[in-house]
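Read through the structures below before going on.
Rule-based calculations on the coordinates, nothing more; no lab input. Here the structure is a predicted model, which is why all the values come from computation and not from measurement.
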Structure 1
């Protein structure tokens, strides 16, 4: 069976969210990319730092050190709690960034796997009842 595309929750008011308005457009885009990565790989909010680094594109007028400093600056925007926020958008450890509220708004890997198992059992039961074992 082909795996279905997964989606991450991004509020309809994201474009006007005070938590995002205090951050650069690059940081807002980085946050959305992080949500997408977490949904695609079912990481429950965990993003390897090396992956985040690969999302930044070097420009011809920016040497490697400048590029690295810029990337770190944009990423730091998500690690800092703005004055009106209860918490920052991301946290970090040595190897990973974590989307702090990811599982508050998105299904966890366990829930996705549990739902898949339930669906497979329902389909198998239906196929047995209908005598359709060819699919």
Structure 2
């Protein structure tokens, strides 16, 4: 091999740096989208859990002539989902009325936001804050 052929083997430092910069740019574009999707999936999981809670609570209300004030975790035969291993939300239903109205909240343990479901005279309602905005 002559001297010119010997120098053409491999990649130059500039070529390697260009590849690293391109990979970095692609990662910078893709990571926020991935985190956003993960937050949406977590939020949807919380909404699904609250829908199970809602169904159990409304069954309890039917058994109590529409009065939800005594519908506790024990009364609906459901363990609080926040006590499960790996739970990402704190669940609560601070308001349960004797007229069948209620409010449920799922607060992210990582501070990403709060999802609130409530039933009043106008029907079912939902709000979401933080990373979960737009799920309801």
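Work out which structure the value 17 belongs to, where relative contact order in percent (Cα under 8 Å, 6 or more apart) was derived from one of 1, 2.
The read-out was computed on structure 2.
From which structure (1, 2) was Rg/Rh (Cα atoms, Kirkwood Rh), for residues 22-85 alone calculated, if the value obtained is 1.33?
Source structure for this number: 2.
Right, next: Identify the structure, out of 1, 2, from whose coordinates log10 I(q)/I(0) by the Debye sum over Cα atoms at q = 0.09, 0.10, 0.12, 0.15 Å⁻¹ was calculated to give -0.43, -0.48, -0.59, -0.78. Let's see the in-between values first.
Numbers: 1: -0.38, -0.45, -0.59, -0.79; 2: -0.43, -0.48, -0.59, -0.78.
Of the structures listed, the value fits 2.
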